[in-house]
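The following blocks contain the structures, represented as structure tokens.
Computed from the coordinates by the stated procedures, all read-outs in this text should not be read as laboratory data. Everything numeric in this text was worked out from a predicted model, so none of it was measured. Cβ atoms are built from the backbone, for glycine too; each structure is taken alone.
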Structure P
């Protein structure tokens with residue numbers, strides 16, 4: 001079992017109040033930190049805390065996620081984004097949130113889970129999305145029955161089928177479904193397929209723009225193409241999929257990062273390895289309980305005649321403003337030469353309200369949600385944003401390394417040297433040979449240091465190097 005995913009009774013006995021207090025303490029320390037190394041350590045501490053104890057979820061979801069992770073021997077980092085996406089899809093477009101500036105957001109999420117083959121990504125996602133699929137199947141069956149009944153009685157049938165769950169669709173079909181739906185989850189097991197489908201239409205130059213506008217969630221989209229006119233009022237689209245580390249570079253090809261498309265995607269990339277299968281039985285009662293939770297959220301959020309908007313209290317607005325100024329803006333100034341990370345941080349600021357909405361709905365039983373949003377939901381949202389910020393940095397670093405390596409040998413050598421020699425420590429070529437001995441030859445090592453060394457190491461002269 002992956003060490004950081006160890007499950008015990010702590011998830012049950014630690015109260016939600018204690019978890020929120022712990023999260024608040026970490027956030028406060030981050031906001032007051034001027035030491036970048038200390039900040040990085042705190043962020044990593046928060047990520048470990050979220051993945052081990054699941055403090056952003058209430059006791060019901062903590063128990064469900066802990067149990068299913070233990071059953072399938074998989075990291076919680078696969079289940080956290082999947083459960084959040086299921087809840088977000090159940091919420092739909094009729095429930096929104098607004099801050100004191102008048103900025104309004106829906107719970108729209110674009111998510112990608114990163115992991116090597118065989119580590120359990122797909123089973124995790126499918127388990128979490130099953131309630132959404134079931135709701136979709138139920139609606140499809142009802143639609144077909146109503147259509148058959150109308151045809152049988154020779155009555156004109158004008159009802160539009162409302163999809164909730166799509167695994168593949170042309171742009172035209174997706175648009176048609178969005179026009180008649182209060183929310184759609186677009187799931188791609190290998191999310192690179194989503195990018196390639198967009199590339200089919202790149203000659204028109206508008207498909208990535210279309211998905212970016214959908215992410216904005218409050219836009220009325222009106223686009224003219226040679227083949228069709230596109231008009232979608234108030235669309236609500238969630239996207240969830242997975243990919244392998246070696247394919248991450250495809251997210252930034254063809255100007256995807258330059259357009260701002262890549263920056264809107266939230267990634268998780270937990271440490272994971274291929275684990276032995278166990279014969280632990282699935283807890284069917286918990287599975288049914290999870291399905292009931294998602295279904296209740298779906299039913300509740302579609303029971304309103306008009307859109308309902310949750311409001312932040314004065315203190316809630318101050319909490320978000322303080323975090324944005326004392327963490328996000330501070331990080332943007334620190335990495336002022338890294339345009340990509342600065343843009344990602346800007347999108348993460350937008351996600352604060354979206355996650356606040358998700359946690360408020362998740363933790364509130366009252367159907368009308370008439371009170372101000374709780375500070376607890378804001379703390380959880382800020383913590384979740386920090387969680388995804390950590391993984392955005394990991395994705396950027398992985399992309400940079402992937403672009404540097406000329407071949408598999410480069411990857412193996414640099415991984416071995418980084419594992420055995422700390423940054424800033426001087427090492428000789430002879431020491432490097434001893435580290436990689438048995439994995440590659442001295443000749444290959446020399447080529448590695450010569451061709452990729454300037455990107456990965458500082459050449460101190462005389463056969464001495466330091467890892468950058």
Structure Q
């Protein structure tokens with residue numbers, strides 16, 4: 001039996017005692033679905049869409065979400081967890097962008113007196129260089145450079161300026177339209193030399209001009225007279241740099257309406273920082289916040305979803321962004337008769353050698369072979385060789401590709417499926433409710449041959465019956481490889 005509390009939009013809440021309430025929790029989103037076999041009156045059915053639903057079992061409230069569609073007469077009420085709130089409103093968000101240099105066009109002043117022919121411009125290796133042509137004569141404030149124009153309203157730019165010669169300076173100017181270049185955002189000091197890190201407010205403009213200018217007329221060798229701009233990152237949001245998965249997730253949950261998630265830090269206290277830096281992550285106006293969260297979470301060894309927690313003495317569904325367990329949190333006993341779907345992965349999914357495919361700088365393909373020589377690998381035990389292919393096309397580095405293959409072997413799981421829990425205990429042996437076992441936790445599974453440590457992917461509860469599903473978590477190999485190499489992650 002469970003107590004179901006339903007609060008339709010703009011109406012008072014009602015509570016019902018219902019048997020056979022089925023609800024699930026999943027590693028992708030938290031409180032995933034619920035099915036409530038409750039027959040409603042015609043009047044109640046008319047106003048139940050997006051009604052808030054809270055389900056309380058033997059441990060108190062354990063599930064929160066919303067009615068996803070109005071049921072027909074005699075049908076159970078179908079509900080989705082709070083994560084569905086992240087899909088309701090598409091929203092553009094250009095969190096960080098470093099791969100825009102290919103979109104730059106040559107810029108020259110529309111007035112011919114500024115003599116842009118006296119300059120050469122190069123855009124290579126992530127660096128913009130503007131230099132004077134050898135043997136040319138330039139006048140004060142002659143200028144040339146690059147410009148970027150598009151549909152994105154840029155808020156911020158971080159870069160490094162290198163100005164080795166006193167007779168050239170760097171200017172960054174923006175405008176709201178393609179023709180506009182009226183707002184001065186940055187100007188290096190005329191006559192000064194050296195390297196400078198800059199952090200510029202772009203004010204939401206779409207047109208950005210990167211300009212090299214002559215400060216004093218001269219005829220000099222071009223190798224002596226140049227200015228460089230590199231390590232450039234554009235930001236289309238007001239979030240402070242560096243962008244991290246935590247900042248992306250927090251930005252998305254803060255955009256939720258308060259009827260999905262109340263405001264206040266106490267409702268966000270279970271959002272942890274996995275210390276990963278995002279170099280490139282952007283979404284167009286059709287992208288939902290669920291897509292944004294999924295992309296950010298995929299760079300981490302964490303899981304994200306909405307789970308019930310006690311806040312100021314009451315239970316609420318709150319966002320949880322926490323590491324996936326790597327050591328057992330629970331011990332569960334299962335019965336084979338109730339657990340027939342738990343099985344070893346098929347032989348086609350096993351491997352003890354990983355052929356890792358990665359890219360060359362000019363778009364070609366190379367391969368690196370990574371062996372898995374661990375004693376626990378079943379194929380090694382029986383002396384059989386089998387190779388799997390790993391896609392690491394996001395990198396041009398053989399070192400990164402090898403790390404990705406190594407991590408693919410490390411996260412390989414040879415067991416998947418669901419088990420019905422006969423008995424649940426904490427790792428200290430103390431008995432506990434199976435409903436304490438949530439996705440992202442690791443269980444030591446007893447009762448099906450050799451004990452195994454498996455990560456919970458989803459949980460299903462119907463009255464007193466609780467089952468858990470195990471499967472590989474699909475953590476992003478880019479993150480795992482970068483983490484293994486001790487590097488920050490760049491997302492493209």
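Which structure, out of P, Q, was relative contact order in percent (Cα under 8 Å, 6 or more apart) derived from, given a value of 20?
P
1.7 is what came out when distance in nm of label points 7 Å out along Cα→Cβ at positions 67 and 123 was calculated for one structure; which of P, Q is it?
So the calculation was done on P.
The value 2.1 for distance in nm of label points 7 Å out along Cα→Cβ at positions 99 and 395 was derived from one model only; which of P, Q is it?
So the calculation was done on P.
Looking at structures P, Q, which one was Cα extents along the principal axes in Å calculated from, given that it came out as 88, 54, 52?
Source structure for this number: P.
Using distance in nm of label points 7 Å out along Cα→Cβ at positions 91 and 163, single out the structure from P, Q with the greatest value.
Top value of distance in nm of label points 7 Å out along Cα→Cβ at positions 91 and 163 goes to structure Q.
Out of P, Q, choose the structure whose coordinates give helix-only ellipticity at 222 nm (-39500 (n - 2.57) for each DSSP H run of 4 or more, over all residues; to 500) equal to -17500 when calculated.
Structure P accounts for this read-out.
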